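Each structure below appears as structure tokens.
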Structure 1
């Protein structure tokens with residue numbers, strides 16, 4: 001058994017010891033979904049251009065992400081999650097699919113972001129919360 005499998009097994013046992021259910025563990029073991037398969041169903045009538053504007057990224061970056069030629073940074077994915085009104089589980093899957101770290105209950109900024117997702121805050125409302133807590137906003141130019 002290689003080291004990655006051992007580490008995954010240890011994390012799974014730890015999660016189960018902390019209350020994770022069998023169904024949750026099985027769901028987490030499923031193959032990664034693609035970014036387009038997570039984003040497209042949420043777009044509705046929104047164009048890639050509009051998504052880019054609302055999430056603060058260029059049209060080219062959206063097209064690269066949707067074609068699999070790039071994996072955006074975590075904050076970009078979080079902005080997309082807020083723009084598309086994703087819940088915590090959908091956002092975690094989005095991050096995982098882009099090979100980014102999941103939101104963690106051990107990181108104060110992540111706790112704030114989880115709070116924002118659970119309370120269906122807009123991106124601007126989320127950045128206000130982060131700013132009030134003296135944390136880096138999701139939108140880099142946020143004042």
Structure 2
């Protein structure tokens with residue numbers, strides 16, 4: 001198999017593409033960070049060429065590495081299996097998600113209120129027995 005051929009090209013498309021997009025965002029973020037770090041180079045005439053060279057080199061090297069990794073048979077087979085398992089998942093409806101979200105929000109507010117009351121109660125108790133000083 002040559003470097004430019006894709007292993008099992010018709011399978012695992014979305015898993016491969018989204019993995020590549022995620023890795024690409026990380027690479028571009030890292031390359032942009034390197035670009036900013038190289039802005040301290042004192043040679044005004046060559047700074048832009050150095051920044052661009054390092055940026056492009058980093059993107060090309062990591063793109064080739066990403067292509068190589070995402071075409072290794074074991075990794076591709078795992079991604080294909082992952083995508084097929086994700087198709088079997090019973091995804092909740094919008095109504096179920098909204099209902100579950102309200103349960104979480106109400107539970108969080110209830111817990112926050114309970115912890116606030118307990119905190120104030122302990123503060124009053126500790127002020128009454130002289131452990132805490134101050135008003136409030």
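FYI, it's all coordinate maths here, none of it is from the lab. Bear in mind that the values here come from a model prediction, so they are computed numbers and not experimental data. Cβ atoms are built from the backbone, for glycine too; each structure is taken alone.
Below, the figures for the structure above:
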item: Per FRET efficiency 1/(1 + (r/R0)^6) of positions 46 and 70 (r between Cβ atoms, R0 = 35 Å, to 0.05), the highest-valued of structures 1, 2; result: 1
item: Which entry (1, 2) yields the derived value 9.8 for mean projected area of the Cα convex hull in nm²; result: 1
item: For 3.7 (distance in nm of label points 7 Å out along Cα→Cβ at positions 6 and 126, calculated) the corresponding structure among 1, 2; result: 1
item: If helix-only ellipticity at 222 nm (-39500 (n - 2.57) for each DSSP H run of 4 or more, over all residues; to 500) is computed and equals -18000, the structure in 1, 2; result: 1
item: Which of 1, 2 yields 1.00 [FRET efficiency 1/(1 + (r/R0)^6) of positions 14 and 86 (r between Cβ atoms, R0 = 25 Å, to 0.05), calculated]; result: 2
item: If relative contact order in percent (Cα under 8 Å, 6 or more apart) is computed and equals 18, the structure in 1, 2; result: 1
